[in-house]
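Chemist: In the part that follows, the structures are each spelled out as structure tokens.
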Structure I
Amino acid sequence: MAETGPGHPLTEINGLIRDGRVDDYPSANRKLGMQPLDFAAGESRWRWPQQPGHTLNPFGTVQGGYLAVFVDELLATAIGSVLEEGEWAMTAETKLSYLRPVTPGKIEGGARVLRRSRSLAFLEANVTDARGGAAVTASSTWSISHLHQG
């Protein structure tokens with residue numbers, strides 16, 4: 001089992017989320033242009049204003065795998081906002097429903113924790129396309145682990 005405590009990356013990242021410090025939140029997906037907008041207790045909102053060409057499929061729409069990455073950011077930061085020091089969470093299951101093709105442009109999304117117990121959390125996420133139409137919905141279950149202090 002991993003150790004955590006003050007100064008541990010998990011503690012630091014979850015602290016940034018709980019404190020709503022979107023500008024300080026580290027994510028490799030910022031290189032794709034994904035931007036956190038707001039972290040609140042049990043919720044997160046992100047924007048993806050412009051998609052790089054390599055994220056598009058041959059039909060000119062955003063490839064579903066990249067939309068799944070966007071949804072994962074939504075879910076991860078929503079759950080991170082309710083984790084306490086010494087806890088971490090990982091995806092146990094996620095179901096995505098792609099409601100329509102997403103053309104390049106401003107994509108926005110939000111996620112929220114529906115219920116959290118000691119060992120599980122249930123979340124939902126929604127993504128809208130550039131016209132504000134529902135584009136992707138997701139439901140997800142996360143497993144919460146309790147790390148020992150070291």
Structure II
Amino acid sequence: MSIPFGVHVPFIEHLGFTLERFEGGESELRYTARPEHLNSFSVTHGGACMALLDVAMAAAARSVQPDMGVVTIEMKTSFMQPATGPLVAKGRLMHRSATMAFTEATIFDAKGRACTHATGTFKYVKRLPVSASAVHPLRPPLSTD
């Protein structure tokens with residue numbers, strides 16, 4: 001059963017990511033690319049894979065302190081083989097300081113093969129700034145059990 005992300009992110013909703021695990025420095029997301037999310041080789045576009053990895057790493061970072069948001073500072077991605085079919089991304093918090101999270105995530109295809117891997121650094125924030133005068137409210141993801 002999927003878990004609400006805790007914040008409204010239209011791009012994540014558009015792509016159709018679902019959050020399945022969010023605890024103890026780990027996350028798991030599921031995603032099946034629609035035809036408009038494919039590249040010219042009919043496999044999941046690298047940009048969609050990077051977005052999935054970014055969200056998996058951010059969720060892993062937030063899972064240890066759900067009342068905080070995170071913003072991506074940097075991300076390195078390796079594309080190992082085409083990502084096809086239903087995908088699962090697993091994120092892991094590797095290390096955390098008071099203000100930073102160091103993470104990794106891997107996308108697996110339906111056969112369990114690693115397709116894409118990333119490492120990322122995130123900054124913890126109390127609120128998500130969206131403009132010079134506005135912030136996005138944070139709500140911890142809640143289980144729908």
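Every read-out reported here was derived from the displayed coordinates using simple, explicitly stated rules and does not represent laboratory data. Bear in mind the structure is a predicted one, so any value in this text is a computation, not a measurement. Cβ atoms are built from the backbone, for glycine too; each structure is taken alone.
Chemist: Taking 3.2 as the value of distance in nm of label points 7 Å out along Cα→Cβ at positions 85 and 109 derived from one of the structures shown (I, II), identify that structure.
Modeler: Computing distance in nm of label points 7 Å out along Cα→Cβ at positions 85 and 109 on every structure in I, II gives 3.2 only for I.
Chemist: I've got another one for you. Quick one: distance in nm of label points 7 Å out along Cα→Cβ at positions 69 and 93 came out at 2.7 when computed from one of I, II, so which one is it? Don't skip to the end; give the middle numbers.
Modeler: Numbers: I: 2.7; II: 1.8.
For distance in nm of label points 7 Å out along Cα→Cβ at positions 69 and 93, the value 2.7 is produced by structure I.
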